[in-house]
Structure I
Amino acid sequence: MKIVVTGAKGMLGTDFCRYLKNNQIIPIEWDLPKIDLTDANRTIQRINEIKPDVICHFAAYTDVDGSETNKGQAYAVNTQGSWAVALGARDVQAKLLYISTDYIFDGRQNKPYLENDKPNPINYYGQTKFLGEKVIVQYVKKFFIVRTAWLYGKNGKNFITTILKLALEKETFEVVNDQVGSPTYTKDLCEPLLKLLNSEHYGMYHITNSGSCSWFDLANAIINETGLKNRVLATTSDKIIRPAKRPAYSVLENHNYRKVFKESLRSWNEALKDFLKEIQT
């Protein structure tokens, strides 16, 4: 299996490439500065030259607040870059796996979102990722769109490492308690993604660690698990001014993955414990 992985040096890309190598699959790793997906003609040309069986499209502009002020860059990477990858995949009839986000939903629902629930992004990052989904559905027959949420891993900036850094600086700090989602460990995504790639069960998937919590709950779990003595106070989103709105509730129901593979990912609590061990060793 010849696999191209875009965003190979990113948080998920790094763990996934390592997982592939551990399974005797050597990926073709694409990332900046060598590969710029916003150069559409060159991206399509490279795909046609390599003729991969599979493209894992992880590259993205993931700065949610930054997307509001750098709209051109967010659109160029998340939408136009995805369009170029989709056209290349269509040319060579490759399978295409695209990583999307819970932020394509508006968060006004009070139950987990199913794969066929209507997207309605409330920030520009979510809009560009949803447009990326649309171009893939339009141009590629053999696609897997995987929406995940609240990702964290060793090889990138994430909420957990931010909280640990904050705990070193402040004895007491505030975290919002009115945004709820499912924290997801990059290492736990790797096996499900490879299972999809080895299948022909094309379509839309929600894949996250099981269970849900607020950012406040997650911050407390981090403090408690590490034995720190910091005090975390609850606050609300309206008291923290940020450029991008966040959905209040973006829990993803992993319906299609459970239906196809008869399994669920472990709980976010268990995954968090393993991640904290990983970064503390």
Structure II
Amino acid sequence: MSRFARIAALALLATATAAICSSLGAAGKPLAVTSSIDGEKVLPQQLRWLAYPNVAHAQVAEVDYLIDGKLRWVEEHAPYNYASDDLHGHLGYLYTSWLAPGPHTFTARVKTASGQTATDKVTARVLPSPTPPDALAARWSRSMTTEDQAKSDPKFGTDNVPPTGRWRLIFDRVGVWEIDPRGGGIVTAYSVGGSVLHAYAPIQMVPRAGQGAPGHISRFGARIDAGGGIECNEAGPFGTYRWTVTGNELTLTAIHELCGQRRAIYEGTWTRAG
């Protein structure tokens, strides 16, 4: 065999070896992914769902999160956590309040830049979400003023300021539906303990749309950002409010709130709208 033939043969061997290695994970192992919910039989109503591919981040194109076989979230940047991917380290949450009680399948699927895929599938039960107190379980409305608007915190973006005008709050098993004067909004996870309302983080149910824009669902006659929609960031931050209902009026008063945008929306007196 000539020198050039040997070089050509070696090049072909190197190419074939590279192709084989591209489908393997760390230390020559097949591509695989595990997740933080492996082995779980019952999921809490608030959790972080992280996926751990066995390849370098540079090789990962995306991690998909499927619930009952339907795509519900896509992460393109590490750490691969359901409801995050804002590049600032804010880890969002999977809230299960929007899922029917009972068993569901939760699948994390990694896709590499070379087109390889691997999945991690867990079957776990979801518990019924609690109903809000009867006094709170209603549709409420109020007009946000410029004084309310001034409670927004510029650190969450000067362009991320809730608009003035008529807002609606709707409390149900899923969350607090915050519907803005423009016919948009988000849904936030919450819990109630006595006269204290705990507001958590946005509930994400659908993947982001193209170029990072929020995905949407239609609810209560509004276009709800339920895929990437936020008030302050994906992790909340959490807040607490004192709530009282007198007749047809709901009063919300901030106790501890690090999200000024949410405080601008929530704090004040609301009138029962249905």
Structure III
Amino acid sequence: MHTLKALFVFAVLIVAFVLVACQPAAATVTLTITPYITPTPTPYPAVITDPPGVEMVLVPAGEFSMGSENGDSDEKPVHTVYLDAFYIDKYEVTNVFYAACVLADACQPPKETRSDTRTSYYGNSEYADYPVIYVDWNMAKAYCEWRGARLPSEAEWEKAARGTDGRTYPWGEGVDCSHANYWGQSNGCVGDTSPVGSYESGKSFYGAYDMAGNVCEWVADWYDSSYYFGSPSSNPQGPSLGEYRVVRGGSWGADENLVRASDRAWAEPSRFSGHLGFRCSRSP
């Protein structure tokens, strides 16, 4: 009995072997594994034109040194600030672009239609491409919001003006009337506003014009002389409250010290003058 059972098992194994041996050979499969590659973010355009037709230049994300050890006490200490990428107006807001907002009933007309040496300025086609003046902080804010933009933060403004290498002026070092419209001579370089974009040699590293001189510029932040002590290192937005708003850039009536990229000035939000204008910024 045991012999018969053993023979039966042996026969089954022989049949199984034959069946397997008679099968066609399996195809060789080569498995290729493609390593995962993190997609490279699509870079933002260096220059855009927003719906109202205003050109804006890109300031890429990254760190820069804010402040100056050679400046006034409110420019100290020099500290490293990280900012997300943003766009800022290539030029100061002009009379003609501001007038479009007024025509749309989204902005108030400037408080005055003159400039310091011109009896007819705003509304005069001769000065369409000159910076709008006699606008207070709230008027500047309303205009930027009408465009779907905003006033730049103080940190955004400074980075756009001086880049990441700590330069004193938007173009580098040294200033004269070939770089900016400021009070560089006994009677000033111009003695009033000039058309935006007039100083090719005075533009910033990112391609923004007139960030030194022509008109001072409102920014979003409240002013605090000691804000740089302990201010956030990433995307700072300024103090939560205050009495004055920060003003940057100096005007056609400012000296070489006041048109430095790190210089900080301030004014009551209700203030307006023939020296004070603005530009806008926006996130990509």
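Assign the value 1.25, calculated as Cα Rg over 2.2 N^0.38 Å, to the correct structure from I, II, III. Only structure II yields this read-out.
Given -5500 as the derived value for helix-only ellipticity at 222 nm (-39500 (n - 2.57) for each DSSP H run of 4 or more, over all residues; to 500), which of the supplied structures I, II, III does it correspond to? Value -5500 for helix-only ellipticity at 222 nm (-39500 (n - 2.57) for each DSSP H run of 4 or more, over all residues; to 500) corresponds to III out of I, II, III. Taking distance in nm of label points 7 Å out along Cα→Cβ at positions 231 and 247 as the criterion, the top structure among I, II, III is I, with the largest value.
Values quoted throughout were computed directly from the atomic coordinates according to the rules given, and no laboratory measurement underlies them. Keep in mind it's a predicted model, so treat the numbers as computed, not measured. Cβ atoms are built from the backbone, for glycine too; each structure is taken alone.
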